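Below you'll find the structures, each written out as C-alpha cells.
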Structure 1
Amino acid sequence: MSDLLRFFDKTNAIVLVTICLVGILLIASASSTVSPAYHLRQAAFLVVALVAGFLVMRTKTDTAFRLALPAYVALIVLLLIQLVAGRLVAGTRSWLRLGVVSIQVSEFIKIPLALMLARYLARIREIGYREFLRMGAMLGLPVVLIVLQPDMGVAFILCSLLLGALILKRVRLYVILTLVLSILIGSVLVWHTVLKPYQKSRVISFLNPEKFSQSSGYQIIQSRIAVGSGGLTGEGFMRGSQSQFEFLPTRHTDFIVSVLGEEFGFLGISLLLLLYFLLFTRQLRFRGTGDAQFYFVYLFTGLILFQFLVNILMAIGYFPVLGVPLPFVSYGGSSLLSFMIGEALIFRMKMNPFIHEN
C-alpha cells in the first residue's frame with residue numbers, strides 16, 4: 001500500500017482527474033436546461049471509477065494478463081445477450097441492464113482486447129499472414145457483435161487497436177497490401193449491406209453539411225457555429241447560445257468540446273488540449289519491465305488518443321458523426337469506468353520497476 005502511494009505517477013493522476021472535473025463542469029452547463037442533472041450522475045460515476053481504478057492498481061500485472069481471456073469470453077457472452085435482450089436506445093441495443101444499473105458492454109471489451117493483443121505481440125517477432133489473422137480474429141468477433149447493435153462508433157474505435165499493433169511491430173509488406181485491399185472491399189460491403197440510411201447520410205453530410213442542413217448535416221453546422229462563436233475567451237459559463245438554447249444536439253456527449261469552445265473560447269480548448277498532451281506524452285515515455293506491458297501501454301494510450309482525435313475532428317466537421325464521446329470528458333459511466341480501469345493498469349505497470357526494486 002505504501003509503495004503504491006509512494007511510486008505511482010502523481011502528476012498524471014492530477015492531470016487525469018482535472019480532465020474529468022472539466023468534463024463534469026461542461027456537462028453541468030450542457031445539461032442545465034434538461035432534467036435529470038447529468039453532471040451529478042457523472043460525479044458519482046467518477047467516484048466509482050476512481051475507487052475501481054485504485055482497486056485495479058493494487059492488482060499484480062501478471063494477474064491482469066491472466067484474467068484477460070476469461071474477461072474477454074465473459075464480455076463476448078454479454079454482447080450476445082445484449083443483442084437479444086439489450087435496452088433499445090436511439091435505435092441501437094448498446095445497453096444491458098444489470099439489476100439497477102445499465103452498462104454499455106462494448107466499452108469494457110477494450111481492456112481485455114488490449115491485454116490479449118499486447119501479450120501476443122510480445123511473443124512474436126513480426127506480423128505475417130498467420131499472426132495477422134489471429135489478431136484479426138481476436139478483434140473481429142467483438143467488432144461484428146458491436147456492428148450488429150449497431151454501434152459503428154465503438155466498433156470503429158476498437159479497430160485502432162489493430163492499427164496500433166501494426167505500427168508497433170514489424171509487418172510483412174504483403175500483409176499491408178492485403179489489409180488495404182480488405183479495407184476497400186470491406187468498406188463497400190459495409191456500405192451496401194450493414195449501414196442504415198441515417199448512418200450513410202452522416203458519412204455523406206460531413207463533406208457538405210450545408211446541403212443537409214435540415215437533417216444529418218444539422219449537428220455539424222451547429223457545432224461549428226458554437227465553436228466559432230466562442231472567439232478567444234468564450235461567451236462565459238452557461239452563457240453559450242447554441243448550448244443553452246438547445247440548438248446543439250448531444251451536447252453533453254458527442255459534442256461536449258463544442259460547449260467548451262463556445263463558453264471558454266480558444267483559450268479553454270487550448271487548456272484542455274494541453275492537459276491531454278501531458279497525459280499522452282507522459283504515458284508514451286513508458287518503457288516498462290516487460291514487452292507485454294510496453295505493448296499494452298502503447299495500445300491502450302493509442303486507443304484513447306485515436307478516440308480523442310476522432311471526437312475533436314467530428315466536432316469541427318472534419319470527420320463523420322459516429323457517436324464517439326470525448327474520453328474522460330463526455331457524459332457516460334461505462335466509458336469513464338472502462339478508461340479509468342485501463343489507466344489504473346498503466347499506473348500499475350509504471351510502478352512495477354520501483355516496487356520490485358524496493
Structure 2
Amino acid sequence: MKVSVIMPTKNEEEAIETILKECREALKNVDHELIVVDNSTDRTPEIAEQFGAKVVRNIEGYGRAYIEGLRVAEGDIVVMLDADGTYDPLEIPKLIEPIISNKADIVLGSRFLGEIRRGAMNPVHKLGNVLLTKMTNFFFKTRFTDVHSGMRAAKKESIDLLRLSCEGMEFATEMLAKAQRIGMRIVEVPITYHPRKGESKLRTFRDGWRHLRFMLLLSPTYLFLIPAMLMLLVGVTLILYVLLFEPIRTHTLVLASMLTMVGTQTFFFGVSSKIYSAKIGLAEEDRFVRFFRRYSILEEGLVLGIALILAGLILGYAILSAWIGTGYGELNALNYAVLSFLMVAAGLQVAFSTFFISSLWME
C-alpha cells in the first residue's frame with residue numbers, strides 16, 4: 001500500500017523543509033511519495049525538489065492545487081496537508097490508520113477534538129470555523145466538528161469517485177458534502193494545530209463567504225424553497241383576508257401580491273436548482289425532483305399557467321366592462337385590478353418556468 005502526501009504551497013520556504021522531513025519520518029516504514037503543488041515566488045519548489053518531492057508548478061487556487069495533485073498521485077491513500085507548519089506531519093499515521101484498517105473511506109483531522117496551541121487560531125477564525133461547521137451540519141445532516149481542517153486523508157479510489165471540481169477554498173466543503181451524499185464512511189481523529197510559519201494566505205471574509213456561498217448553492221431547499229413557501233403562504237393569506245374581510249386595505253393587497261409573485265418565482269428557482277444539482281451529481285434525486293422530472297410536467301405547467309392568465313384576463317375584462325358601463329366615470333375596483341394583474345403575471349411565471357425546467361432535462 002502506497003501513501004501520497006499532497007501539499008499545496010505558496011511561499012512556504014520557512015516551513016517546507018521541516019514539513020518534508022517530518023513527512024519522511026512519519027512514513028519511513030511505508031511506501032510513499034510527497035507531492036508539492038506550488039504557486040510560489042520564493043524558493044519553495046526548489047527546496048521541495050531537493051528533498052525528492054514531486055513538484056507541480058504554477059497552480060493557483062487551493063482546490064485546483066489538490067485537483068492537480070490528485071491527477072499525478074500514485075498512492076492508494078491520499079493525505080492532504082497544508083504546508084505552512086500549522087499541522088504536524090508526525091500525526092499522519094493516526095490519520096491513515098482507520099483507512100488501512102478499512103474503518104473509513106475519508107478521515108478528517110479535527111483541531112477541535114484535539115488541541116489548538118496558543119496563537120495558532122485567532123478568535124475571528126475560531127468563531128468562523130465553528131459557525132461554518134454548524135451550518136454544514138445543518139444543511140447536510142452531518143455531525144462534523146471541523147469541516148475546514150487542512151489535514152485529511154482518503155482512499156484514492158474514493159476521492160476519484162467524488163469528481164471534485166471546486167478550485168478555491170470551498171474544495172474542502174465540496175469533498176465532505178459529496179462524500180456524505182453518497183454514503184462514504186467519514187471519521188474524525190483529534191490533531192494538534194500549531195502557530196503557522198510565515199505569512200498567512202487566509203483571507204477571512206472572502207474565504208468564509210466562498211464556503212457559505214457553496215453551501216447555500218448546494219442547499220436549494222433552504223435557499224429557495226422554504227423562503228418561497230413562506231412568502232406564498234403569507235401572500236395568499238393576506239389576499240384572502242383583504243378580499244373577504246377588509247376590502248379597504250388596498251396597500252396590504254399590493255404587498256400580498258408582491259409576496260406572491262416573488263414567492264412564485266423563488267419557488268421555481270428552487271425547483272430548477274434542485275434539478276440541476278441532481279443532474280450534475282451534487283445532490284440526490286429525491287421525490288421532489290422526480291415529480292418535476294415527469295415528461296408531462298411541461299403540459300401541466302402550461303395548463304396551469306394559461307388558466308391563471310385567462311382568469312386574470314377575464315377579471316380584467318369584467319373591470320373594463322364595468323368602467324365602460326359607468327360612462328368611463330369613477331370606478332372603485334382597484335383591488336380586483338391588482339388581483340387581475342397578479343394572476344396574469346403568475347400565469348406567465350408558471351408557463352415560462354415549466355418550459356425552463358423541462359429544458360434542464362434535455363441532453
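Of the structures labelled 1, 2, one was used to calculate FRET efficiency 1/(1 + (r/R0)^6) of positions 64 and 328 (r between Cβ atoms, R0 = 30 Å, to 0.05), giving 0.90. Name it. The read-out was computed on structure 1.
Among candidates 1, 2, the computation of volume of the Cα convex hull per residue in Å³ that gave 177 used structure 2. Given that FRET efficiency 1/(1 + (r/R0)^6) of positions 80 and 296 (r between Cβ atoms, R0 = 30 Å, to 0.05), derived from a single structure, equals 0.05, which label among 1, 2 identifies that structure? The structure behind it is 2. Looking across 1, 2, the calculation of helix-only ellipticity at 222 nm (-39500 (n - 2.57) for each DSSP H run of 4 or more, over all residues; to 500) that yields -23500 traces back to 1. When mean count of other Cβ atoms within 10 Å over residues 96-103 is computed across structures 1, 2, the figure 15.6 traces back to 2. Taking relative contact order in percent (Cα under 8 Å, 6 or more apart) as the criterion, the largest value within structures 1, 2 is that of 1.
Values in this text are rule-based calculations from the coordinates and carry no lab data. Treat the numbers as computed from the prediction; the structure is a model and nothing was measured. Cβ atoms are built from the backbone, for glycine too; each structure is taken alone.
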